[in-house]
Structure P
């Protein structure tokens, strides 16, 4: 007896919650809540990336030199400078800031 896997694909831009069978009202609400969380995460990542990019600029570092200090590759530094938020976790950005003596503090309010 074989094991069969079913893989469904949603169209780009589709509401995944609607695709999963939630009512239209629930699907809209869940979609909006999810997007709000994603937007908040992007804002946090951009703030951390701005700090890193400002540090690189203030120290007049080449990306290769910044990469050596941050213990990452030069393309990773380029991704930070160009604000490619999808390529980083918040943890990774916080660790990079810690390596340059910029600890991150958090205020929950």
Structure Q
């Protein structure tokens, strides 16, 4: 059973501007996300924009938005086959479980 669907789009230029501001990436992204994005062939900003959109879509799918947890508690990383997966920590995990938990499916383009 599907309990929520979220979709989002992010302008890559917005992320590029953030990359020029000290500390802002660390506010929104987990260290593993920043490290992974820095090795992407298509560019760090594009990779981070896709991950940011996935985080915002997650909040929409919950129905409660992003108010109850920090965005860096939601890490969009890749599994051993390169597929995107979502790792939840702290308040993000608790909020997800409060809404019934389950499996998270991600598609990023």
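Just so it is clear, none of the values below were taken in a lab; they were calculated from the coordinates. Just so it is clear, the model here is predicted, and its values are computed rather than measured. Cβ atoms are built from the backbone, for glycine too; each structure is taken alone.
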At a computed -13000 (helix-only ellipticity at 222 nm (-39500 (n - 2.57) for each DSSP H run of 4 or more, over all residues; to 500)), which of P, Q: Q
Taking distance in nm of label points 7 Å out along Cα→Cβ at positions 34 and 66 for each of P, Q, the highest value is that of structure P
Identify which of structures P, Q gives the largest calculated value of FRET efficiency 1/(1 + (r/R0)^6) of positions 10 and 82 (r between Cβ atoms, R0 = 35 Å, to 0.05). Q
Out of P, Q, which structure matches 2.6 when distance in nm of label points 7 Å out along Cα→Cβ at positions 2 and 18 is calculated? Q
Where is relative contact order in percent (Cα under 8 Å, 6 or more apart) largest, in which of P, Q? Q
With distance in nm of label points 7 Å out along Cα→Cβ at positions 26 and 50 coming out at 3.9, pick the structure among P, Q it was computed from. P
Working back from 38, 30, 22 (Cα extents along the principal axes in Å, computed), options P, Q, answer is structure Q
